[in-house]
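Next come the structures, one after another.
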Structure P
Amino acid sequence: MRRPPATLFCLGAAALVSAVCALSLGTPYVPPARLPATLGSDGLAGLVVTELRLPRMVLALIAGACLGAAGLVLQEALRNPLAVPEMLGVSSGAALGVAAPLVLSLAVPLGLQPFLALAGAALGGLLTLVAAGFGRSPSAVLLTGAAVAAALQAGLLVLMVMADQLDLQLIYRYLLGSLSARTWDDVTGLLPWLAVAVPALVLCVPVLGVLRLGDDDARALGVRVERARVAALGIAVVLIAPVVAVCGPVAWVGFLAPHLARRLSPDGGAAGWLVRSAVCGAIVVLCADQPARLALAPVETPVGAWTALVGVPVGVLLLKRGCRPARGREPVPLPAPVALPDVPAPVLRKAER
């Protein structure tokens, strides 16, 4: 059954309103009617909108789309709705790769920070795969990933103990996820990773649709399940690591966006869910960034705090509604048992007793 277009209209309206708020609200305030004339102008308002607010909005859309797509890839590859980047050691490993040079006072060029995040994310994912037997069991991958994430977070706590007050504040803000003071350089730094991840996602979609059938059925259709699962996790790492390097681990987007995508299209396949999950993730991060900027102005709060604040109850509600039977559907009665005629028991002959 197709969903009414009202949900899609609401999503588009939420994205449009959030985009207008992202460009208009703040200091200085720019009326929405003057936004086209303000973009690219030489005044203070034009500089703020073009060089600060617009790249922040674009970065929120890209980061949300990457996290939403990565969350769907993980959940489909592991056949578990609770498979999220935060529970597989990927986000914690990327955060550790970025925080370690900061605490240890290592001079790292800005262009190498995504590579450090990628190395940390690859380390977390590799530890999970090695400990779980390279994807032989989806449940083992998820449980082992939770253990690896806890170990990497313990390493982060050790670094935080070693850090001074200034570095500690930076690490706290980074670990909660923030889009503050992001520029076009941060946006362009994500483009090479997207050039690698998007074609890989296109090639991965048919395999994800087969993995949903189960390992035995996938093998019967000629899919090498372990290799396909490892490839899917690798694609998720490429999507998550650069975003974590630039914005920090924005929590619960990879969990919430796939569930919203499935609610919008319950009968859709992996390709439709992937596109909807990326769109929902982009809208979630963009909407959460507005209270992060404006709720306690002039002080900004991390966007990850708002995504977690909204994502946890909404995700639990979606899971509970997904477990309920659909309304209006009555259980199909079982057919009545057929009465068999009474047949007398065979009489044993004397020789057979």
Structure Q
Amino acid sequence: MNDFCIAVLPGDGIGAEVMAPAVTLLRAACGRVGVALALEEHAAGATCYRATGAALPAATMAACRAADAILLGAMGDPAVRYPDGTEISPQLDLRTELGLYAGVRPARAIPGLPIPLADPRAASLDLVLLRESTEGLFAERKLGRVENDARAIDRLVITRATSERLFEVAFRIAGARRARGLPGRVACVDKANVLTSMAFFRRVFLEVAARFPAIEAECVYVDAAALDLVRRPWRFDVMVTENMFGDILSDLAAGLIGGMGFAPSADIGDAHAVFQPCHGSAPDIAGKGLANPTATILSAAMMLEWLAERHAAPRCTEAAGMLRAAVDKAFATGLRPCDAGGTAGTREVAECVLAAL
């Protein structure tokens, strides 16, 4: 049996509500294939900050460094802010502290789930948006300044070292997708016609693309990419982009598959990885039993796949496939959560997926 230590950070708002069923399903799938998980819960987030003065306590950070992987619910609360007015966001601190430069945001249409695009090709939508997660406009997020109450300044930072690693991940993902029968091509999304930093980003991309001649590569301006994500998203397979552009476009992509409740994500570095739903803590529905746990369940599946690749553990791949298949089966038979126009709350969604498992 494989034995992995997972740091679990439920966070704020609906974070704990979506984490509980995801953990139950994770244990069930792993139990079926003989993978042992030690899941250790740790405090972090806005609630933790309000109680202790630390959004990411040193003990939690140490546990995250020591863990094989990190599973995170949702963090932050608009009502709890740092003195400079910004929100509590320890998930961003984790990216910086652990060097999690590759934000992997899949957008896959779930069978049977209503989607906003009428074109039948949208029903089989399956793309990955890869967001650089440590640089770009987020690189110096705590160093921005306001001068004489007249202008505000933030800096956009792009480095060759991080961009090269990011692009290599993009081409490896594309190669793996091609092996599964998907298109396996990469689009660099930038604003190289306006910004020097983005022209540099594109130049490094094309240099890395030359190392992967078997993978089709193209460059697309971010405004054109946004247009095509709505008009014909099936033209994309793997999209790779700067931090802020990726933050925005990944939410757009989530809208194409039914909403944030169905959008999982991973932030991956060379030694560590965090897995979490793309949605926030949704304090407006916290405690009401309405939160959709699907994105967290699918994030747990992504975590298992990462563990499988990192530790040569094929049983983790099997468990991940079981989770994803159970989600598909549950929705294909008519399950509709509240955020998709139905009435199923957190518990009902979890029970249906567990029954499918």
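None of the figures in this text is laboratory data; all of them are computed from the coordinates on show. Since the structure is predicted, the reported quantities are computational estimates derived from the model, not experimental observations. Cβ atoms are built from the backbone, for glycine too; each structure is taken alone.
Quick notes
- Distance in nm of label points 7 Å out along Cα→Cβ at positions 52 and 212 from the coordinates reads 3.9; which among P, Q: Q
- The maximum of FRET efficiency 1/(1 + (r/R0)^6) of positions 92 and 308 (r between Cβ atoms, R0 = 30 Å, to 0.05) over structures P, Q, that is, the highest value, falls on P.
- Rg and Dmax of the Cα atoms in Å derived as 25.2, 114 - corresponding label from P, Q: P
- helix-only ellipticity at 222 nm (-39500 (n - 2.57) for each DSSP H run of 4 or more, over all residues; to 500) from the coordinates reads -22500; which among P, Q: P
- Taking relative contact order in percent (Cα under 8 Å, 6 or more apart) as the criterion, the top-ranked structure out of P, Q is P, with the highest value.
- Structure with the greatest value (metric FRET efficiency 1/(1 + (r/R0)^6) of positions 60 and 188 (r between Cβ atoms, R0 = 41 Å, to 0.05), set P, Q): P
- For FRET efficiency 1/(1 + (r/R0)^6) of positions 12 and 116 (r between Cβ atoms, R0 = 30 Å, to 0.05) computed as 0.55, the structure of P, Q it came from: Q
- Structure from which 0.05 was derived, FRET efficiency 1/(1 + (r/R0)^6) of positions 124 and 148 (r between Cβ atoms, R0 = 30 Å, to 0.05), options P, Q: Q
- With respect to mean count of other Cβ atoms within 10 Å over residues 244-251, the largest value across structures P, Q is given by P.
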